[in-house]
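Chemist: Before anything else, here is the set of structures, which you'll find just below.
None of the figures in this text is laboratory data; all of them are computed from the coordinates on show. Keep in mind it's a predicted model, so treat the numbers as computed, not measured. Cβ atoms are built from the backbone, for glycine too; each structure is taken alone.
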Structure I
Amino acid sequence: MTVSTPPLVLTVAGSDSAGGAGIQADLKTMLALGTHGMSVIAAVTAQNSLGVQGYWELPPEAVRAQLDSVLGDIGAQAIKTGMLASAVLVETVADVLSGVSMPVIVDPVGVSKHGDPLLAPDAVETVKSLLLPTATVVTPNLWEVAQLTGIKVDDERDLPRAAEAILALGPTWALIKGGHLPGEPVDLLTDGTQEFRFTAERHDNRHTHGTGCTLASAIASYMAHGEDVPSAVAKAKHYVTGALAHGFPLGAGIGPVDHAWQWRTHRSSGR
């Protein structure tokens with residue numbers, strides 16, 4: 001029997017002790033979408049369904065050693081970044097990513113679902129100047145757009161201006177996530193020439209923890225399978241929409257999306 005290695009995806013992010021976001025969400029997504037997930041932990045958080053009680057950065061030499069260990073021996077077909085916490089960690093990761101050839105999906109994590117800061121204020125400029133130019137796709141939400149560009153998106157008409165400002169910082173593609181806008185949710189994907197809009201049903205479910213991490217990891221997973229950016233984003237949106245629809249309660253606060261929703265759906269239908 002011949003066993004083939006699945007596509008390889010590396011996440012560089014923070015650990016979520018509640019298991020709904022961060023490294024844990026990334027690895028669950030990668031497994032659900034048929035890839036082998038690997039991890040570089042940049043920070044450790046103490047968090048639950050009510051919020052983030054604290055976080056601790058790993059030393060930059062530990063983050064660099066993890067990157068060198070995985071990429072030097074195993075490699076990857078795609079890399080995703082999430083919470084990097086500090087300017088020195090952003091600089092460390094960006095230095096490595098500037099020399100890789102595989103797609104890089106950057107989720108510019110600045111704040112948690114509960115509004116808790118996950119990026120030091122002095123790291124924002126480092127993200128803009130060093131990390132975003134390494135990105136094949138960057139996936140900011142509206143708060144992160146404002147943090148990175150100063151542009152406040154009030155409705156769908158503001159999305160192109162926000163995308164243009166993000167692209168000016170160096171990524172190849174910008175995916176501006178408009179899920180918090182009033183009306184039908186819409187995301188805008190563009191490389192400055194091509195433009196794609198993605199809509200999805202808005203589900204009445206408060207359990208949305210890990211949505212951003214999951215989307216970026218899904219894009220990375222589909223790109224590792226060989227999809228181009230628009231196709232990877234479309235398929236990732238479908239996966240995340242299902243995960244949102246099946247989000248479940250956990251603890252006393254906001255529960256996570258369900259990374260295993262496709263498996264549970266198939267199992268319950270007898271397939």
Structure II
Amino acid sequence: MKRIFFTTLIVLLCLFITSCSSYRHKKLLKSADNDAKYEAAVKAYNDKNYYHATQLFENLLLFYRGRDKAESVNLYYAKSLLGSKDYTSAGYQFENFVRWFPYSKDAEEALFQSAYCKYLESPKYSLDQTTTKESLAQFQMYLNKYPQSTRVDTVNALMDKLRSKLIDKDYEIAYNYYKTENYQSAQFALRNFLVEYPDAKYREDAMYYIIISGYRYAENSIAEKREERFKDVVKDYQKFEALYPESPKLKELKKINDYCLKNINN
């Protein structure tokens with residue numbers, strides 16, 4: 001019974017404290033004492049109470065615009081949004097900070113965080129990669145502006161992860177043309193993929209599907225076009241053989257190459 005009594009007492013005490021805190025917070029939001037509001041907002045941020053900090057700093061934005069604390073309020077607001085995991089709003093606010101306070105000592109931090117928020121929002125590779133590209137562009141802007149930053153290695157590592165998503169996405173799009181038997185488009189897309197990403201992990205597979213697609217496209221072509229297209233397959237095979245002489249795919253591709261040569265000679 002004593003344990004139940006003390007547990008109930010603690011719960012009620014917590015509810016009372018929360019209620020008081022909530023009351024003080026609402027009172028502060030309505031208050032005209034903006035300096036007190038600012039101090040409370042900073043304290044809430046330092047206490048990692050990002051919800052209250054965000055509300056208070058948002059409330060202060062208009063009042064401090066063009067005043068001495070404008071820079072601080074805007075930065076704290078962005079960081080509070082980041083702490084709340086509202087990455088879209090945080091990224092937007094960090095971008096605004098860089099735009100409004102380009103000469104601030106915190107401009108570098110804000111530019112990094114702006115790109116990092118988009119990095120955190122970047123979806124898996126199979127989804128739309130607009131945010132991924134935006135993050136890459138902002139990270140590149142950061143490197144261009146702060147080439148001596150201590151974050152250079154971190155930024156490069158994050159950019160590699162973002163590029164990896166784009167590579168996966170673009171390869172999937174190109175491969176899907178082959179998968180749906182659209183062989184002419186598959187060749188075109190896969191060749192573009194190799195130009196865009198010459199060192200991609202899919203290079204061998206891309207070259208393999210270029211040959212297979214070319215062969216099937218040539219097979220289904222009208223008589224006047226078959227020889228020219230079989231010659232293209234032979235050229236692609238020769239490149240593949242030179243680059244991957246030990247590839248397990250070579251045996252299959254050699255049969256295709258021999259078939260193409262036979263048709264060319266005939």
Structure III
Amino acid sequence: MRTSRTESMIGYLLLFALALGILVPFIAIILAALHPPDTALTGVSWPETFSWGNFALAWRDGHYATLMATSLKVELLVVPLTLVLAALSGYALGGMRTPGAKLWSLLFLLGMVLPIEVIIVPLYFSLRDLGLTNSLVILGLVESGAFLPFGVYWMRTHFAGLPKDLLEAAALDGATPWRLFTRIHLPLAAAPLTTLGVIYFMWCWNQFLLVLTLISDTKARTAPAGLGFFVGPYSTDIPLLSAATLIVIIPVVIVYAIFQRQFIAGLLRGASR
């Protein structure tokens with residue numbers, strides 16, 4: 001179906017407005033980070049002198065050498081674990097004849113719409129009574145559980161859309177369900193799994209509420225929680241806070257840049273189903 005010239009113009013204008021809405025705040029943060037420390041900022045302004053040392057100062061005062069290492073430890077637990085569980089669960093619900101598959105899929109779907117804010121208070125008190133707070137392993141397991149419903153639904157959709165003739169031919173050749181999963185399903189799921197992995201990395205890296213609630217030691221938290229070092233009860237150092245914000249953003253940008261093609265391919269494949 002061809003689109004008219006007017007529809008194309010409207011589409012381009014909407015995309016331009018959306019891009020502008022994303023770029024303007026980002027540029028404002030960069031400009032704010034280049035002002036001298038303790039500068040009072042009320043809007044977007046061009047700095048008289050560029051204070052590049054703010055990034056080194058924010059890195060030191062925010063203890064980001066430790067916080068970044070902590071974030072990577074949590075990532076190394078959450079992303080692989082959640083990807084494995086999502087792939088196996090999605091295969092069971094979408095690629096196999098599992099009893100009650102529709103009911104389980106519905107439960108996972110309900111888990112997607114349940115906000116973490118609803119369960120954060122009872123979760124904290126339950127873990128505190130068991131002595132399981134201030135643990136990166138427990139934090140990682142909680143984040144994995146919170147992210148899992150989306151991954152299961154994502155992978156279930158992919159596995160359910162695979163050609164049935166290919167799977168039936170492999171089954172007739174004597175392939176077991178595990179062999180079907182490892183030799184056929186997983187190779188065909190490379191793009192969706194990569195996309196899901198990037199999404200999980202961003203969600204885990206940007207997670208703030210769970211870290212703030214379950215980890216009381218400020219120096220044992222993850223990178224986004226380090227932004228609190230620049231926010232005081234009476235004043236906020238906007239330039240250093242902006243510099244620290246950019247430091248926190250950089251790993252996500254790097255991961256997205258590395259897996260950009262696979263990420264977009266996975267999104268397009270999911271959209272075409």
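Chemist: Quick one: relative contact order in percent (Cα under 8 Å, 6 or more apart) came out at 8 when computed from one of I, II, III, so which one is it?
Modeler: II
Chemist: Given that semi-axes √(5λ) of the Cα gyration tensor in Å, for residues 158-237 alone, derived from a single structure, equals 48, 12, 8, which label among I, II, III identifies that structure?
Modeler: Corresponding structure: III.
Chemist: Here is a follow-up. Kindly point out which one of I, II, III the value -23000 was derived from, the read-out being helix-only ellipticity at 222 nm (-39500 (n - 2.57) for each DSSP H run of 4 or more, over all residues; to 500).
Modeler: Considering all the candidates, the number was obtained from III.
Chemist: If distance in nm of label points 7 Å out along Cα→Cβ at positions 38 and 190 is calculated from each of I, II, III, which structure is the one that comes out at 3.6?
Modeler: I
Chemist: Now for a separate question. Which of the displayed structures (I, II, III) returns the greatest value of Kirkwood radius over Cα pairs in Å on calculation?
Modeler: II
Chemist: Additional query: Out of I, II, III, which structure matches 14.0 when Kirkwood radius over Cα pairs in Å, for residues 126-205 alone is calculated?
Modeler: Answer for the origin of the read-out: II.
Chemist: Next up: Quick one: FRET efficiency 1/(1 + (r/R0)^6) of positions 118 and 254 (r between Cβ atoms, R0 = 30 Å, to 0.05) came out at 1.00 when computed from one of I, II, III, so which one is it?
Modeler: The value was obtained from structure I.
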